[in-house]
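Read the figures in this text as sums done on the coordinates, not as results from a lab. As the structure is a prediction and not an experimental result, all values here were calculated from the model. Cβ atoms are built from the backbone, for glycine too; each structure is taken alone.
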Structure 1
Amino acid sequence: MTTYFPSGKGLAENRKWFVVDANGKTVGRLATEVARILSGKNSPNWTPFLDMGDHVIVINARLAVFKGSKNDQKVYRYHTLYPGGLRETSVKDMQATKPERVIELAVKGMLPKTKLGKAMAKKLKVYADGDHRHTAQKPEIIEIETK
């Protein structure tokens, strides 16, 4: 008896494309499910050191919601690397100007912080509205349950 062990050959050709609608979904719960698909943990032949995940297209990112007081209190911070260069942006401002970035940051925060995680993050496509330009890949629509 031998155990099946996947090799790294042919992974890119066998990747599927999925579409997730973020309309009315909670950002954190949506991000966990998308991160599972990107990393391949929903697949039975998942291997920790291989990028076994699929491509994910998130549409309607503008309509994703935050629960509780996060909508008022959550702040995104970055530093310009100059003295006094700490910049802050609230969730409301980020949702108004760059709604795609909100979903991207939530999903990337749940992926590994390695080369493998960066490869997984490249397979994520986020769009603020309901249309996307990946119809040639024939993506499947996935319904993600958020409680």
Structure 2
Amino acid sequence: MKKLPLTDADTVLFTKLVKKINFFASMNMALLEKILNRIEYRLYGGGEKVCRQGEPGDAFFVVAEGKLKVSVREAFLFSRTLATLGTGDCFGEMSLLERKDRNATVACDEGSKIFVLTADHFSQVLTENPSFAQEIKRLAKERQVELDKNKK
């Protein structure tokens, strides 16, 4: 993994991508700017793991470019692919609030550029914006219900 500088074009791309995500769609521009000040931009190589099943959830990711595979380990040597992610897809949003262990591994099928928001940075934004914090908690509950349904 290599950290990349965040250009103006990258900032515009991040803004476009997150406006399509329920978690961030209700943000006004001032709040989004506070988050932009805390975003990291990373380049991962093909085959590199972004996060591993069982590790603490400590960040949210938005795919800017590339192709990634989401898989779960079901037995000692066996894993099952759950999804393929590409530009505009996101993962790890529940980590921003709950910091539970990751329930899947996400690995790059090819070189990928990914925006990263750590849970610590997100917590700072929530502390500064209590009304937004309430909205995020509501969205997180909805998302958890959706995830629980998919497990059945």
Structure 3
Amino acid sequence: MIPVSEQLDHFFTEKMKEYPTQRSFLVPMLLYAQDELGCLSNQAVEYIAGKAGLSQLEVRNVISYYSMLTTKPRGRFHVQVCTNICCQLRGAEDLFEHCKQRLGIGHKGVTSDEQFSLEEVECIGACSWAPAAQVNYDFHENLTPEKMDQVLDEYRSR
């Protein structure tokens, strides 16, 4: 039994034909699987390794390298607060502390209702609009604690 949907398995099979090697599609495959499954379980790693013609260790090495990939479940809304130098100089550490207090969780924590997870990250590529955060694939920039509260409230109401 494959851990992903038949549609996603078929998509992987077709998409891999467009790449010079099966390994070339590994990171997108991991991201698609994670989006569908919530995290990259042992079964997902085994499936993807087989699909890409790699060992499970090779797949796990890639997962451990990229902070956007996880083997542990995250919240429905994954909040990433950038604390790299540009964001840090504009208040990101206070913003991250505010998020920890507001959500009642720490770095890589998940709220008890599984709606939010929180992570401090090095860079999300929004230095010109610091401090910045990302919720799932949505960017939020020029944040203050008050603006972050509005962002969190918006997601909570979904």
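Assuming 1.7 is distance in nm of label points 7 Å out along Cα→Cβ at positions 18 and 114 as calculated from a single structure, say which of 1, 2, 3 it is.
Corresponding structure: 2.
One of 1, 2, 3 was used to compute relative contact order in percent (Cα under 8 Å, 6 or more apart), and the answer was 18. Which one was it?
Derived from 3, not from the others.
Can you say which of 1, 2, 3 returns -7500 when helix-only ellipticity at 222 nm (-39500 (n - 2.57) for each DSSP H run of 4 or more, over all residues; to 500) is computed?
1
Using distance in nm of label points 7 Å out along Cα→Cβ at positions 58 and 130 for the comparison, can you identify which of 1, 2, 3 gives the largest number?
Across 1, 2, 3, distance in nm of label points 7 Å out along Cα→Cβ at positions 58 and 130 peaks for 3.
Looking at structures 1, 2, 3, which one was mean count of other Cβ atoms within 10 Å over residues 82-89 calculated from, given that it came out as 14.5?
2
Ranked on volume of the Cα convex hull per residue in Å³, which label among 1, 2, 3 comes first with the largest value?
Largest calculated value belongs to 1.
Computing distance in nm of label points 7 Å out along Cα→Cβ at positions 90 and 106 for each of 1, 2, 3, which one ends up highest?
Result for distance in nm of label points 7 Å out along Cα→Cβ at positions 90 and 106 over 1, 2, 3: largest is 3.
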